[in-house]
1. Which structure, out of I, II, III, was relative contact order in percent (Cα under 8 Å, 6 or more apart) calculated from, if the result is 11?
2. Work out which structure the value 18.1 belongs to, where mean count of other Cβ atoms within 10 Å over residues 44-51 was derived from one of I, II, III.
3. Suppose you compute helix-only ellipticity at 222 nm (-39500 (n - 2.57) for each DSSP H run of 4 or more, over all residues; to 500) for every structure in I, II, III: which one lands on -7500?
4. Using percent of Cα pairs over 30 Å apart as the calculated read-out, with 41 as its value, let me know the right label among I, II, III.
Structure I
Amino acid sequence: MESTARNERQAILKRGGIVLVVVIALVLVLNLITGGRFATSSNLIAIVSNSVFTAFIVLGMCFIFSMGITDLSIGAVVILASNVGGILALNVGLGYFGMLLGSIAVAVACMLLNVTLIRRAEIPAWILGLGMVMVYEAIGAIYNNGQIAQGKQSVSLNNSYRALGAPPWNIIILVLCVAVAYFIYNRTSIGFNLRAVGSNEAVAKLMGVNINKAVMLAVLVGGCFIGIGSAIDISYAGRITPSTGLNSVAMVFNPLAAYLLAQALSGIFNITIAAPIGAFIITAVFNVLTIIGVPSGTWQQVMLGAVVLICGMLSRRNYKGVVK
């Protein structure tokens, strides 16, 4: 037992060393590309802060996508959850507690509803997800149009309740949540069962895993992380206007690239640790593109598409088809 614990500690230190070397090498290369403008303290803090929201969505994906549920409605869920959190914080007067409670409750409810419909209807998750995007977007748009008709605007925090989305609080919350995610994913039956279901649902059932319970518990945990990310997002932005026409799907692409990168890195260290690292790397890449003058909305989108494809190919290299 003692030797096992010692080997585990050594493995953790080794992985930590690998992470440190990779991060330092990445910073040096990107700083060289930008002529020294990347590795300034203010820019690095900004990158870390801007990657927090993406990291939370990736943590949510670790518990949902790992079971083979590719739900593209997460962007619409984030917008809806953010606005509900803002309403409870500002209009109802519940402050940060209401912001977190409302965002988490909506995100969890939406994700559980999606997964229930996916399993009951027995249709591909991405198809149902796109359908639910339109539903969630419509709910937000109806509320937004109603506010405009009354001469008001949708949720706008102005200077109120903005600390949650800014350093150091957003970073502190992320560190705490990564620790919780690591414990749940690696030290509880929730984590083992979700990995078993994701690897092979039929085998997991033969192993005695209650499939429906395992899926719902994993989605519940993933929805909580998405909800916390939603609260941090509106606290950072101050206002998130509801969108229509599937525009919210675009919010999924950055987290998706980071999630696929985290999967590729999971051979080195645990995926819950890889999630914030992947989010940081993706955010850093687009920070560099902005610094060197690559136009956003055009070539940056091309780069994002390329990054998603590359990370997707890298992530498949670790796929074994067994419980990991």
Structure II
Amino acid sequence: MINIEDAKTISITEIAERLGAKFDRRTKPHVTRWFSPLRAEKSPSFYIDERSNTFKDYGHHRPKGDVIDLMIDSADGKRNDPEDTKEALKRLEAFDTIPRVTVYKQERAAVTYSDYYQIKKSSPRITALHLLREISRRELSLKTVSKYMEQADILRGKSTFKAFSFPNDKGGHEISNYGKDEKDQFKTCIGPKAITTFLADELEEDVTAFVFTGKFDLITWDQMTGGRKPNEEYICSNSDSLIGEVGLHILSRKHFIKRVCCFPDNDKSGAGMRAMHALGSILEPEDIQFGFMDHLYEGHKDLSEGRMKNNTANIGVGSPGPSISFKPKF
């Protein structure tokens, strides 16, 4: 019989579909909404988180569940019951040959506060004027930014301020703020530090991974290219020090990822380029194509800054001009 850990790597999207779920739409880069496979309904209330390979059905009282819980729920069984779990594992054996997924487990440690900051609440709606000004300064659309970041209320001592929140794969939050004064402009991580990934469609077998250091480069690229495609995977290291974690992620999906395109920071120390070359040394033994995209922002620190400067020179986002190619330099 298939064991519990192996069963949890079976794609919950595949299981839900085979149980009768009907796709409605994608609500976030890693979240999809469906008509529930557990009952007939007029409004979709069944959500799948592709990153954690879990589901939440808002049409019943049960908490979020994994693949095994879904099989138990579909048979009106009791979660965590030994016999019902055993029966669910037997049923999952029939799906043992479908594509597996890499599951990122969220740490249960406190992840919404640090020694100095605490996230009181967050919202997908970005309304703070100073954050909207920063979006406008970077010449991005609010719609594109909202696909990846939220607005968080941050408690610092006795005062509260609003900042961008960009979640990572371990439940931490990359926080950045852009105020009128330099003292209000800073970046930090609340909770565990980790990379952020937006996985390609699980049925794709010829995937291109795009590796960014900062979240605004990722968002800028999304806007420039009209959105992430099903066969594209976005990976944000959130720090040059986490490039090894990026490499491990790509190696864990080497049967799907065929090529990697990197956007190194052009900092004075050269740390950004060294980090991306280190990533290349991890991937080369696996025969994964590896290339750079820094020709898109030559002479500038990163892609976001480069696009802003180019736009000032009447080169629009998404219209790079005849001399610039979106193709990587392998």
Structure III
Amino acid sequence: MLGLLIPALASADPPWPRALCHSGGGAAPVQADKESGLQPCEAYLAGRYPDLRAEESVVFAVLGDMGTGSAEQHQVAGALAAACSEARCRFVITVGDNLYDGPERVDDPRFITWFRKPYAALDMPVWLSLGNHDWYGDPAMEIEYTDVAKRMSRGPYWFMPAPMYTVPGLPPWLDLVAVDTYSIHKGYAEGVNAQRTWLERGLPQSAAAKARWTLVFGHHPHRSSGAHGDDEAVGAFFAPWLKPGVIDAFFFGHDHHQEHFAGQTAEIFIQGAGAQVRTMRFDADGRRCASPASRDCARWKALQLGFSIVTVTRDALRVDFRAVGPGAAAPVAYSWTGRR
């Protein structure tokens, strides 16, 4: 069934970008990967990200579709810095479209003007994932820029060590996995097959096999009320893991609004409002949940600039959607808490 929906395309597919290091997941040993020969990302990026393995809680921000260089991007960036200072974020994750329309070389000035300058107040790692606009340039350059960023003396640190990876340095009860949904969306054989193999090795096949939160972040949502709507190829790809308790939540972008979509087995948080908003595809009630127990429907959505602050403990996951308006404040527009 999966093969019918995601065909293996010919060798004309663009190559999947090369990884800089090996990321084996939270339960994997920290050692060189025998197949690739790459050193572990923990060693490759040593000293450039916080060691949170013993922490009781982890706080991070979610940002997406932001790399425009616009006044709106700077507005959101300022509000994000203030909110992260207050909430004590330890890092930021992005859900793609980091630079419109992707860099062609590793010294592209937009890494400075559209990333380092807007987010200069964030002295922390920014763990990025690829979106379609990143692929419109050369996505390999976004990965290679990680090697540049790790040598800097101060953040924001642009970290994308591979097209798909697990964020290192987290507690044993938390896996945070970046995926390249564009390869899945387009059916690029190398990216599809590599990511399927990676997930089969790194993710449990049932809730009984794991005792941790598993959060996945990428670009194209398989359920959305936005202008792009549902991405069926991404939904088909993740179908083997869309079982209760396997993947707990997805963070996506692509659609330029904010939304909490209650998927049948996993929560779906859309945060594609880091620099611009776009009219949603469905009317206000088109996918609204009929009751608190309903699944596969929109619990909340808003057409506004913003970002999210996420707090995770061993027992609870809280997602606060922040709204960015004309002023400096970014109040909480919607909050959701789930428990294990």
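Only the coordinates and a few stated rules stand behind these numbers; no lab work does. Please read all numbers here as calculations on a predicted model, not as lab measurements. Cβ atoms are built from the backbone, for glycine too; each structure is taken alone.
1. On the way: I: 30; II: 11; III: 19.
Derived from the structure labelled II.
2. Working: I: 18.1; II: 20.8; III: 15.4.
Answer by label: I.
3. Attributed to the structure labelled II.
4. Numbers: I: 35; II: 41; III: 28.
Structure of origin is II.
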